[in-house]
Structure P
Amino acid sequence: MKKTTLIIITVLLLFGSGHTYGQSKIYFDAGWELTSKDNAHYYRLIDKINDSLFNVKDFYINNVLQMEGHFTDLEKEVFEGLICWYKKDGKISSSETYTNGVLHGISTVYLKNGKIEHTCEYKNGKVYEGLYVGATAKYFYKKGKIVKKIEFDPPNDNYILSTEIYGETIDSVYWRTNTGKKIGVGIYRDDEIYEGLEVLNLLSNTLFTHYKNGKKDGIQKVFDTGGKLISEKTFVRDTLMLDKTWHPITGEILECIYKNDRGFQGRFIDYNPIYEYYREFIFEKGKLITKNRYRKVEGALLLIKTTSF
């Protein structure tokens, strides 16, 4: 919202000229702070319709219209009715409908050629119907509820995008890479994965986990932030059976057999992203015989002796 603390003072000084009092220009800098004509990037014209309604037009400094609409309060910039915004070339970019400063009615976003890109309807400040486009995802609404969400702006090249479709009792999530390659689909009940694939984009890795009847079943693959496979865990009806990891330096494949969800025989390495260290576990016949912690230093793992045995 533009900062107009001094606008009300300017308006009061101009009240004597009736409905055209506001034709004196109010100048703003690039950040919409009040400024002088010489430093202005925008200017504003105000026409008084009545004591509680004003027609406001903002212009780029080259006299191209930037915004037009009605205000019920100039100092607080309370919108009323249809408000339209324009690009520097004069073409409309978006329009919104307000009631007493609250979004209520149709909002429209336009393409560069002036055609409508998408619309949505607001009721009392909340999206009720149509398409709302956020910073990283598109949301489709029906009667105030999201029925579909499509992610489109991944934070990195290896982030897995989702398309979520919401039903009455079952939700479906379709997973894809940022190049559009389909990976799989997961079926959810009460916000919990029930069948198929679930992908978790975490701080230090990405997990691909398969489910049957609400339980982990199959191979869970773990990739690091660079998209490199670092671990495979085999589950049978939610029980971990085998943990296969790749040594972060040598690339050696390490395997550990599990029994009753506990390490039984073998060796594996994992990484703690919060404290930035690696942990190595070695089991023999169900007994943990070695637990080491390492830090990665100049391409090698340096043993932390104080926390190892």
Structure Q
Amino acid sequence: MILLKPGMLSVIQDQGRTGYRSSGVAKSGAMDELAMGIANFLAGNSRNEAVMEMTIKGAALEIVKTARVAFFGADMKPELNSRRLPPNCSIAVKKGDILAFGYAQTGCRCYLAVQGGFDVKPVLGSRSTHLQAKFGGLEGRVLKKGDHLPVKPCFSKEHRDRSPTIWLNPGVSSYFTRETIRFIPGRQYSWFSEEARQLFLKQGYTLSPDSNRMGYRLEGEWPIMIKEKKEMITEGAAPGSIQVPGSGQPIILMTDSQPTGGYPKIGEVISVDLPVLAQKKPGDRIHFETVTIKEAQKLYAEREKKISVLHKMIQEKLGESFGEDD
């Protein structure tokens, strides 16, 4: 594939790096792992093949050889040779085709997968782009016009000719519009007064324009403050950690975040709601709700069961074996 237009922020991502946070290396990877995984399933891949993550405004690409491509996530008004395609779609393409995406109508990020996956060199076990460290993906950077995106070979003419075009029911991506973000209390939850905790739950927050892949800055009407000033030793943090700096306006760490932090953590966003956050863009509203660890585990198990059912349905629609789920 050749990139004709790069979009606003397009990068190569997979599920990210694990086991290196103790060495100061961020996880990176897709902001919305759920959308990335479903895009891969639609393309005939396992869950963790490298994809293109497009943010707010999508890219335009020229196809240089027969392939099956799929996209899932924000509706960026996809077009193939100027013909509108439905969102959350899987389709066979051929040499000379032009696949183009526009601005996100719903959600924030869309994931473009190609059967076999984008063939970029792994760094520390992952093909994900870490923009701050400038490694992974394609030369550790945002994609630009003229980039040639290599694809692993796996697609035959016979395969193309019998491959159907499929798309998923819009209800599959309904989580984009949910405003409730669930969390479990953080290590410093008790540092906040009951009044501050209730304020955190009752007021809504707006996503600040200063938000990025490292963290989401939130803007609330009233700041939340700790009961008394305490000296805090820097400790481990992870994507989903809700830090509260001196301003009293929370920051949610995201997938490119640092592995440690020195601000009190009022909570930790549960893993099933990180994709909900990933599809929020500046100006969107959210509010918080507490759950227990047991409830969070149940929600995760239920989601994975639904994903497994969806995967099997996609396999049946494509009429071929996709390989094992990672």
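Out of P, Q, choose the structure whose coordinates give mean count of other Cβ atoms within 10 Å over residues 110-117 equal to 26.4 when calculated. Derived from the structure labelled Q. Looking across P, Q, the calculation of semi-axes √(5λ) of the Cα gyration tensor in Å that yields 37, 20, 18 traces back to Q.
The maximum of relative contact order in percent (Cα under 8 Å, 6 or more apart) over structures P, Q, that is, the highest value, falls on Q. Among the shown structures P, Q, from which was the value -5000 of helix-only ellipticity at 222 nm (-39500 (n - 2.57) for each DSSP H run of 4 or more, over all residues; to 500) calculated? Computing helix-only ellipticity at 222 nm (-39500 (n - 2.57) for each DSSP H run of 4 or more, over all residues; to 500) on every structure in P, Q gives -5000 only for Q.
Between structures P, Q, the greatest calculated value of distance in nm of label points 7 Å out along Cα→Cβ at positions 214 and 254 is seen in P.
Read the figures in this text as sums done on the coordinates, not as results from a lab. Computed from a predicted model, the values in this text were never measured in an experiment. Cβ atoms are built from the backbone, for glycine too; each structure is taken alone.
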